[in-house]
1. Comparing distance in nm of label points 7 Å out along Cα→Cβ at positions 206 and 438 across I, II, III, which structure shows the greatest value?
2. Compute distance in nm of label points 7 Å out along Cα→Cβ at positions 190 and 342 for each of I, II, III and report the one that scores greatest.
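Laboratory data are not the source of any read-out in this text; all were calculated from the coordinates shown. Since we're looking at a predicted model, the values are computed, not measured. Cβ atoms are built from the backbone, for glycine too; each structure is taken alone.
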Structure I
Amino acid sequence: MSVLRRCRLTTALFVLLTVVPSLASAQSAPAYVDAGVTNKRGDACFSAADSNAAVRLLSGFLNIWTPRTPFVDAGVEAPAKDNCPAVAKTDWDGIPFSPTDGHIVNQAVHDANIAYVIKVTRARTAQQAIVAYLDDRRGKNASIVDGLGPLTDAWKAGSKQTTTITEVAADATTVKYDDKGNNRGLGSKADEKTKTDANPDMGLAVDLINAASGDGSTEAAKRYFKYARPYRWSKDVVVLPTLEPAKNGKPAEDGGFPSGHAAEAWRDALSMAYLVPQRFQEMLTRASEMGESRILAGMHSPLDVMGGRVLATATVVYNLNKPENAALKRDAYRQAQSWLAIKSGATGEAGLDALSHAAVLANDRFADSSANRAYVLERLTYGFAPVDATDRPPRVPKGAEVLLETRLPYLDAEQRRAVLETTEIASGYPLLDDTEGYGRLNFFAAADGYGAFEDEVTVTMDAAKGGFNELDTWRNDIQGTGRLVKRGGGILGLSGANGYTGGTVLEEGALAALSPAAFGSGDLVVDGGSLILVAEKPVTVGGDYRQRASAVMKPTLGEGGKGGLIVKGKAVLSGELRVTLADGYAPAPGTKIEFLKADAVTGTFGKVSVEGHKASVAYGPTAVTLTIDG
């Protein structure tokens, strides 16, 4: 039997084993966090016994497209090795629909994939063309660094980052320009080979970003899947004219899936989000924008970009979990936080957090959190219709919680895994149902805390540690049957349209209601600490409300019921009431404010004060009324 015929028979068997899940053995394969080292650029076959981790991770693509041969083809002949048969140099020419091309398995998904590229490249704006060009030709880190917003300049100075591409040259349509800068900057050690000095300022941060990309190349997967770039699939794709000189003239060496640019952007963005969690979501938004730029340029398709994101996430998780990187993670984080705080004039992590959100002063184009959330969510699936069941149980990859260590530092590892589990996207989308769950992870949503309380969730925030331990807000719409118990001196804000039913207990520190449904539909018990009410409309407690003698209620009262409390059950009062009036709200003496309503009210506040005013409180059977006396 000829080598070529053997390859074709192996292909047929492999497609059968992969496309029919019941016959696949992927579930028994090692986790990516343990097998990332196998993602090598050399020849390898894809089999249960000896496989490339990146190819296995992205093998859902085989339900859309079957490659020419089931091998990572490096363009050379390879002898038989271990469980891999001998491989002849592939005769794939990289041209869609040629006699040596692969096979489209899901025509509808493939057509939608290319149609998206046609649509956006034909509607591309002048500004999008500039961004797409810069994101293509400039170092990827040099592009995504602006996701740091007001901290960007300080980062560039500390990392010693340089780029030689800052604009679109007048002759870019005929001349290919390459970035001669250093992309990520300078590391902590001098390098004789590149004649670079050691960087004492943020060299460790640069070291960590470099380390997080280890074994992260997309080349092996590209040479396995052999899926053409979109402009080779359709002449209706309008490649950016300024990138015509950058097109590869050798199609067989230029696979489109997965996108290398998108993968590098996501690797660096996730690493920088770890180092600067104050800009966690903004960095992920910038990475998503880089992926979109690749499509706007006509160089990649949505599936290419999605594959790059999935592989990048697995790569960073793999590298940040390496024992040999543990000290580097710690030291790089401390170095980055210290440098940025000093150079930006902030004081500590809390001050850095405040500065990172100084959107107006910094003209931060990532200032709109809601817009960022929608942008990223749309590009997790790119609008593809589900191709499989959408109600499969969530899966969280081994070790994935590492990426939330600095963003949710007051949670333990199991709690961070629960956050990932309750914020991931639905199953069923093309490519994204890998066996470990990387494709369904939504780290943008995870940065906003739990999506559901399945059991009792106890949060202990040590305010003395600063940063998010001192102050944080969960913005997701939290569901589930569990309850929340808040401990520690930190302040936790809840701003979602929450529906969890297990109730809420405040023991220490503070809980801030930033939305009318902040506390779900259960009881609210304030055993200690401060209950802060600042929602624009009255906050509703679905069950009973009980406030102990050592607790404080702190409403900020204003027009339209701002700062008020509506209790569906009984309200049992004690402790202190400390009122602040909202900015611009100046009730005249004698004004009565019915700020608490309940099915029944018992007890009284032991102490009452209104900042800047004299006031008195009257207790009725179903309401508490504050009178401004002067």
Structure II
Amino acid sequence: MATVADHVIATLRASGVRRVYGLPGDSLNGFTDALRRSGAISWEHVRHEETAAFAAAADAALTGELAVCAGSCGPGNLHLINGLFDAQRSRVPVLAIAAHIPRTEIGSGYFQETHPQDMFRECSVYVELVSTPEMLPRILHMAMRAAVEERGVAVVVIPGEIFSAKADPTPWQTKPVVATRTLARPDDASLRAAAAILNDAHAVTILGGAGVEGAHDALVTLAATLKAPVVHALRGKEFIEYDNPYDVGMTGLLGFASGYKAIKEADTLLMLGTDFPYQQFYPDHANVIQVDIRGRNLGRRTPIDLGLVGTVADTLAALQPLLRPKSDSAHLDRALRHYRRTRKTLDDLAVNDRDRTPIRPEYVAGLVNTLAADDAVFTVDVGSPVVWAARYLSMNGRRRLIGSFNHGTMANALPHAIGAQTAYPRRQVVALAGDGGLTMLFGELITLVQNRLPVKIVVFNNSSLNFVELEMKAAGIVNFGTDLTNPNFADVAHALGIFGRRVERPDQLQAALADAFAVDGPAVVDVVTARQELSIPPAITAEQARGFSLYAIRTILAGRADELLDLVTTNVARRILD
């Protein structure tokens, strides 16, 4: 008779799951042994369970299908939690199998005891404890269904001995769980109300997010009708900016002045599939219409005049026939002119600055963008790498961009790249890693070797927690606790059997990247970049300006005037010489 774990494997297989990311442990032995015996699903071994969850999140984001990770009892599945928070906030379907201590010991303070069903509740759409073998088939199905329909994380907590229990087959394991296809749009009256607001408006700006996925052409048509500039949030970048003559860049802390200005000057803002969180970047006096598939998101970032529940694609298909084409393009023309100036200013910085060192991070990101494949998958660490990726990586409808854009955790680029490369072994995957982020999960470099994953890692090595330093400067605080003593990352790569190249001069960079991208295997390019490069947001508040002045004064009083001089040299003197 087959074990419960055998039935779990059959159920996953029937629903299209082909791999499970994880780290083995005694409470998972029944499950991993069933994987070994079946040969139908691969075990993607990583060095840290956090990586397993991140990898599953990237896998699900790219494939659009259910991805699975697993952790053993106590500390094992507890390590999953950061990656699961990332998956939940990115709205991708992930199933986590959390092994548990023996049933009879629950509540006794047993070795490695935790209460997973409590811990995972905040980062999941479904979490349940399986107390008997008979419960598991239906709970597993409900968990998978919740994950794919609500696009989130589902956690099934299973005591280790249940995996090895004998069980008869049930109908559950032969019935595949696949996402349903549903039309979702507002009712006709609501659409007419939206059309009335838009038809009466004089200066419409569109703000789009990840919910625009699959509606690119409809968005461009809408912008043409309304003569509306299109601003994108970071998660909308890959779905909005390409082949879009109305795109005026990003807004927010990582964005462009042009995106900020286009929103602030609008008399009507149309939000499409975005939960953009920063209230200070919304217009002060404008009508606001928001479209989101999740009604709970409506009006939670800025007051809105009309909320519409539906997908962007379905809603725009029904809204477009109700709109009158506008003839006045003054607002759009101003926004596009501003964007062209802003874009030129940014591009002027992405150059070899007369072979000056350290290397500008903008130049690194610009070259990566030029040399990477047309269908490359980019993963980016939180911090300064995500700034340069947002500003210099060009999307084209085939490239993808994966990051911890909502959860905002360090150390995501490498584990996300592991999931991306596992899902698409013949596709180029480039991880833009910070030196702090890479070293936080350093052991996963070995995963690249062990699993034969040809991920290309470009390290922005500025020997600091750079974005944290910028936040300190803005708050008027002298930098403290942000120094990083780094190894030569290329030497580390060599020691692990990975191609490695250290770049300290700008004239070495293009050849190093080209060589790394051509390697048939993983590669690390360690680029020594400017520590004091300022990634200035599009709007500086009075508080930030005062904070920066305080930072300058306090830095001098702390006896660290050389740090201030380096900052000025990097960000001011270069511009004057140019």
Structure III
Amino acid sequence: MLNQELKDAVVARVLTRVRTPAQYVGGELNSVAKDHATVVGTVCLAFPDTYSLGMSHHGLQVLYSLMNDRGWACERVFAPLPDFEAAMRAEGLPLYGLETFTPLDQFDVVGFSLQYEISYTNVLTILDMGRIPLHAEDRDADDPLVIAGGPGGQNPELLAPYVDLFVMGDGEPSLPVVCEQWRAMRDSGLSREEKLAKIAGSVNWAYVPRFYQPIYAEDGTILEIRPTRDDVPAGIRPCVIQDLEGTPLPTRPVVPFVETAHDRIAIEIMRGCPWQCRFCQSTVIKRPLRYRTVETIVAAALESYRNTGYDEISLLSLSSSDYPDFENLVTRMSEVFTPLGVKISLPSLRITETLKKIPALLQEGRRSGLTLAPEVARDDMRAQIRKPIDNRDLYDGCAEAFRRGWRRVKLYFMCGLPGERPADLDGIIEMAETIARIGKDVTGRFADVTASVSNFVPKPHTPYQWNGMKDREYFHWAHKYLKSQVRLRSVTVKAHDIERSMLEGILTRGDRRVAAAMEEAWRRGARLDAWSEYFNASLWWRTFEDLGIDVAAYSQRERPVDEVLPWDHIHIKYGRDYLAKEQNRSVVQLEAMAGAV
């Protein structure tokens, strides 16, 4: 069952030379190690970022539990930190699944969960260190099937040369189908290409890039993305769970040995969002709206607590306060878990009238701050992005939180949205300082307020997918302007790294022609770009320049609505026409905003 020789080599020759070695040994509470000779098949779930982030991701725990319960040996692998990568390469050792130290190239399937485009180079690291041929076209019939899914794969073209098959939509129903079809064909004598064609032709949510050919115009734009076979779908549609209530929650999540980003139980209470904010990709790709019952949520949370001993439970959704029985849910959770000393957290609250009720429902929440995402501060900009909230609800909710012991508020905003004006930036500071003053009115001291400002990147499958991203000069000016407007010492502005946002712009909106530059950046040393200590912006910009990639043309160019986009063959529930209609409405509202200035 265990590859003892590899484990002994890693323990003796590698782990003594790296920091936090416990993240590389497996064996955690609730992890599942199986004999590969006795199972239906083997799959390794690959999270292309660090163990700390990957083990905090609820989706990984969901799929891990699901596949192990179906008779598969399901293991985990994460992007190694540079010290571990260097030591493993120096010793000539392969990357492996944590449960049995099995090298990645010995699994039937390796599946990547793509959460963030900046992590794409980590996919290459994992494949290369796992001794899986980097390019899909170089793999033979016996190599593992390399699949990928998740929000970071909504534009799959940059990873098209490296991934055999992308799964669009919900993973719970789709992952078992792909794994079981692939395993059933292992001894069929079919070529790798024919195996892939059989899977792609049997469903409408499996995208096999090798069966699709982009056709380019003389000016470099895309004319069409043409299927090269008649037995694969022309367009890919999402796989959707209709009955979320009937889909089991993981109640024995793996408990890490080391500190992770979120050391807590996560329970998904609903999937989808009732709102249609124009900037938000998640609300588009996760439709329709589906719920779990209060009874199911409480029971799963209690079982998970008994199996882990965590002292915090997070109720996950895109907008938790829009759960239809929200007050009853939070009341029931508090009744069950407050006597156990377990805190209930709500990481995604919408600003509505319900907000002012939450502090009373979550008495234990006073140990942390209140986190809210107004995104923008002016009513006309809110109408333009389609996020209708009322400042009064925000201020009333904060006042009630301060009355009940909260002392800090964190607000998430965006800058660089279409049509943004200096007045919109002024509004961010005005809102933050108003909340700080409400704290003084209620408690006698100014509340600590942090305005976290991200740089807007237009995402695929949103109405803003045709808009260009602002250039770095604009973001430098906006960040400096925001910080210059702060007058209260208790208010802090934290702005996201501009160079990383600029890289996100091209990795999010690029096509297959950018893939070679991404690979070259990886070969030059690009690793773990989401982490400030490892991100090397100049390496990327030199690579793009050396390979003749026009970064601005991909990330900052305004595109006409009739232009074929790199991801147009990947469909969403409401379709491209819906997005175009919303884009046109946005343009009308932008014109009205400009006329009102």
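1. Once distance in nm of label points 7 Å out along Cα→Cβ at positions 206 and 438 is worked out for each structure, III has the highest.
2. For this comparison of distance in nm of label points 7 Å out along Cα→Cβ at positions 190 and 342, the top structure is III.
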